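Next up: the structures, one after another.
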Structure 1
């Protein structure tokens, strides 16, 4: 039964447990264990999967939509796009080609992609190294080491983003970084004075549904992947800390898209995760500070800073870091929409 291959703790999924002699439904179900290790907005993990004999369908789980900070579902779809990348990397690693049909049913907007398994193929070294990066990837909220990230890697990341119709802007001057930091601080101020935002935040750090308590292991986090508690000092201390992080991180970049439709958000998530895995292959980690992108006016100001026509989608810090604990994930059976049949 394919459901037997769904892990209670996907971070501890063992590659050697892949059901090589099982059905294709079993093999596809096993790959969902890696899909859910993608980053998501405030660690909401807003995805659902259905596995069939030769395909997996990926849905947005609107019950986990952040209605105040993400009313249009932009961050939700970026999160789901990141999960799609992990799913495809896993399928390819375990020896099959893969194809994707985007938004396959206009009558079911929550159905984002149908992933079909293709012919057998032998994974190459790049496939395997990228696959291993899935479990190594972490969002780093601490300062990075004072060590430069090679420009060659930055060029490769630009190329990776472009393959998904996205652009990548690197903020290199102190002046530009200061402008971006000012936007993030202004976003913090708006959030602190927004009672609805603060109420939503409390729900997602565990005051409400226990199934949502996934950000508590990192008590100082308030970035795109994990929402933690800053209640002890929600004001100037954290603003000053974030300003310093933005100005001193070895790499500060913005990923954006050509347009601002749901498919653009979804594909941005694909590009994002492919970039993160590519960076992790070289020991480079990342974290997100996306507050300014959650406000339309500040988001447009960020676009003006980058000089691009298309909208910015995420603000990303990158650099070298020491070890960090992964943020928790739900048991995989909780994100499978219905019984998996063979």
Structure 2
């Protein structure tokens, strides 16, 4: 009868805790997507870290929150027909998005204290975990900077560049947490030294980050409706007006057609590169069961991602403001698949990296 050592129990407990955090972070990004797609992100005009955990509990509190929302550009320029009932709907999604962030912090703090008390976490890994916590807090601050960008002037939505920054930092946070979880979960003997594939994986991860950043800019600018056609962009393979903004670099952040063109181009590039990458992966012997399973996912996810992207573009003409429909489902699934594609590559980066450290405990 085999017995589980203290080190194995510790690694299992810590990895389960970290992967729970990864799942909660993924849910948080999904909630952020719902918040954006329902136009709810500017419904709460203050950043109350403690008192904001509770929603309004009576009619007077609801009217106070609604009055503050009525002072925003989004209400004055876009939602003047909103009733209190309409406001309660968008308020819920932004409030729940923020509440979930607080729950992530609580889950981290409670789990950290418990695991340290059980001596499951060694001193050499504490700094990495504390950095993860501080990274999460920093991401929360970026979220408020993003919201604040839509509360002044004539803005009816948050700045697309701030939205992209918030999303990219969220992906970096999730990737870092996932990597830490793998360090505890995957034994050293299941990792391979495949330097060529390791370099390929790094290159693909960088391209995926760029692709997802332009996806966030697409979302922020609502650029899908600027070219709701496929395979061409409004009838052209290379549309006009790609560099109409000056200076030229501004087009990559403000020009809807340029953003659209780059986003599609990166998608096709990723599809081709991941097909080649997958062929290389399957030419390697299956050194472990986890590697055998992990190498299947990038090709599957990139195909699903491209298909969902095409459907998102084609259904963008059916968008109805503040209503959830076909486009919103496609866009949300498109975002989720993109995140899973990134994590599948993070896993392969970990598995193809030469083991240089002892598994933490």
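No lab work stands behind these numbers, since they all come straight from the coordinates. Quantities reported herein were computed from a predicted structural model and do not represent experimental measurements. Cβ atoms are built from the backbone, for glycine too; each structure is taken alone.
Out of 1, 2, which one gives 1.5 for distance in nm of label points 7 Å out along Cα→Cβ at positions 73 and 321 as computed from the coordinates? Among 1, 2, the structure yielding 1.5 for distance in nm of label points 7 Å out along Cα→Cβ at positions 73 and 321 is 2. Taking 24 as the value of relative contact order in percent (Cα under 8 Å, 6 or more apart) derived from one of the structures shown (1, 2), identify that structure. Source structure for this number: 2. Looking at FRET efficiency 1/(1 + (r/R0)^6) of positions 153 and 185 (r between Cβ atoms, R0 = 25 Å, to 0.05) for structures 1, 2, the greatest value goes to 1. When you work out mean count of other Cβ atoms within 10 Å over residues 25-32 for each of the structures 1, 2, which one comes out largest? Sorting by mean count of other Cβ atoms within 10 Å over residues 25-32 in descending order puts 1 first.
When helix-only ellipticity at 222 nm (-39500 (n - 2.57) for each DSSP H run of 4 or more, over all residues; to 500) is computed across structures 1, 2, the figure -12000 traces back to 1. When Rg and Dmax of the Cα atoms in Å is calculated, the result is 22.3, 72; to which of the structures 1, 2 does this value belong? Derived from the structure labelled 2.
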